[in-house]
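Listed below are the structures to be examined.
Coordinate-derived values only; no laboratory data. Computed from a predicted model, the values in this text were never measured in an experiment. Cβ atoms are built from the backbone, for glycine too; each structure is taken alone.
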Structure P
Amino acid sequence: MPSDSNPDRNTEVQPDGLSIISDEAAFLALKSEWDALWSAVEGQHNQAFEVCRLCWTRVAGPRGRRLHCIVVREQGELVLVWPLVSQRRLLWNVIEPLTPGTAEHSAILARSDARAAIDAAWQAATRQCRGDVFALPYVGRDTRLDQLATRHPGLAETTTDVCATALLRAEPDWDAYRDSLGKLSKKKPAALERRLMKEGALEIRELAGDDTAAHAQWVDWMLARKREWAERSGKNGPWLYSKEYRSFLVDLLDGTRATPLGVMFVMTLDGVPLVVNIVGLADTSASGLIAGFDPAFSRFSPGAIMMAHCVKWCWDHRLDLDFGVGKEEFKAYWSRGNVDSTRSYQIAISGWGRFAFHAKLLSKKLKEWRANRARRHVATVPASGSGAEHPAA
């Protein structure tokens, strides 16, 4: 039977200091402890409390997701936070990381010596959140989370991808770093920019953090271009059409808060927009989040020109730059080959979840059998007009 999606208690406190928070007020009350842990371990952009707060209040909460924020304390100190959510998909409860609706790196925010806490959090996620399926996208290879996922007896599906990071904080001299990179698509990014400048007045600027009206305007333009690209490439995702995701981006860029969460770059040619790029910020790193461009100017490679400026901006601010998942040429180029493997997992964590994957496999095999049967049938039917139908006199 499907698992119960309405547990009696909002918070389950364990003897070992682990608790699962599903109450929004208790979740928001973690801010000061969460911020301290995130800064101490140099957490990534998507692990910051304010980013996760926006994910919950702007996207997951309004969509009716259920919160399961796993926390572990040792001697009164917060040593681990892992915000998860659950949702109903058909007859199954699916547990997944808290995100704005996009697939993000899956990682547990924890102290470096918190292996026992990570193991306890894994047990809580797979046994106490009352889920049927656990979906974990883009887990760093050979991390403790990766090891736990690969060993789970309910592991049903695994896919492998790559991600790239430019370790810019280790580069003392920008010119030396830039000159060491060679060419991108047979040209230096600076040469691409000089070619585009011949077409008109080229401007690439960082939008002011307090210009919230401009943020909303350019987010709308960027999402429109991104939707056009998705339709051309066949990579559509529901988040591209989501008003909640749009609100998340606009709020993320609001620079009136004490600590900025993101920055937007806009490229124009004679005032006409070419590219908009959003980069997420952390204390020691940045993450490429989303970009959109006008395909009418694609022959000038405006995306490559914009990326060169974003990389330089990150170097100026002493931030490493995570390019995200994918094998695009520019990612390997700017990272100088610093490419790591990630794995995405689908795990059955209940008997009902195992049934879901068995049913999926059976459906796949049935489709293959029907396709093979249809091909055999076609092969045995004589073609119209053949000698078999019209023997010679």
Structure Q
Amino acid sequence: MRRITLIGLFFLVMAVVIWVWGLPGERRADAKNRAYAESAALSLSYAANFGVDSCGGFRILWVRNGKMPPLRWLLRDSLSPSNVPPDLAELPRLALPVERMTILSSTYLGYLSALKVPERIVGVDSKKYIADSAFYRRVDSLRVSEVGEGVELSPEKIYGLRSDAIFAFSTGETIHDAYPKLSQLKMPVVLTSEWREKHPLGKAEWIKFFGVLTGREALADSLFSQSEKKYLAIKGRLDLLKDSERPVVFTGTPSSGSWLASSGNSFMAALIRDAGGIYLWRSDSASETLSLPFERALIDVQKADVWINAGGYATLDEISANEERIRLFPVWKSGEIYGYDLRKGPAGGLDYYESAVVKPDSLLLDVAKILHPALFPGFSSKWYRKLSNI
């Protein structure tokens, strides 16, 4: 889609205003709503799992969650028509802007902090996942409530918070999924699928999702545009590398005799590619997560140069204690093993999950620095660190 210049947008808005105010009162209100709806559809460039469409003078939010039909919500604000048409009447409704919210993932805090509205959060799943120390103190001092997670999730606590919206995710695992339970109780739960996006800019573009719901669309657009510009500039520099200059990279962790890793059609595979690397399992894209026999992984990694996202391990000894055969990996000898736990919150929550999602350019730099240190002298990592036994 071609981008409208600021000058062109100004004249378009002025033309709509002049046209609207030249109409009689009732027709003027109808025209105002129509003009609003025509400009209300959200323009997205990378995110594939949500959107905002205009329909009958209303904005419709939709979220795609895997292979299920998209979920939809009717968004209502001061510009929405008063009468809801029959074909939209059954949709759950959200009044905008959302002023009180409960979040069931610390990732949402990253978006909401960037939009400067963390004070609207009245509930979280657990403070142990929070990396932002100032927000952690708000939870610790009971100004923000903990509502539990998984089987310990308390619908009663959530109900008592009187949230305008409850943000949750769904993985398909009944024990962890809050969305079905809260939805059945007719609570204003909103599903998100940012974690399903296949590119760092796609996940970052979800800031527009939260921008729409919090009334911070302009700020969301501005923040994303800045990150996108920086990201593409870094990527453009690394695109000039020859294949012979690109290290082979793998991800993953051992688990009960298997190796769990990102697929070739994943967020991490795209990040590694853009950072100037060659992802080891780039051709394996059948699923979101690869589960390989450890013996297969052991053979494959013999041609790899770097291992990143080495699970939740703090030291190399912790890794080998879980799976001794990892000592046979070439990267074990070279020491090119990296985790993303450099920045932690008071209770150990990882900032990687919280703020890296809204800073894709910084995340790209972190990985590019690992793969091509000579190209980024003096650059200090934000999230990644080389694992050791110190």
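Remarks
- Among candidates P, Q, the computation of mean count of other Cβ atoms within 10 Å over residues 255-262 that gave 13.9 used structure P.
- Relative contact order in percent (Cα under 8 Å, 6 or more apart) derived as 21 - corresponding label from P, Q: P
- Identity of the structure behind 0.25 (criterion: FRET efficiency 1/(1 + (r/R0)^6) of positions 167 and 271 (r between Cβ atoms, R0 = 30 Å, to 0.05), calculated), options P, Q: P
- Among P, Q, which structure scores highest (criterion: mean count of other Cβ atoms within 10 Å over residues 207-214): Q
- Computing volume of the Cα convex hull per residue in Å³ across structures P, Q gives 164 for structure Q.
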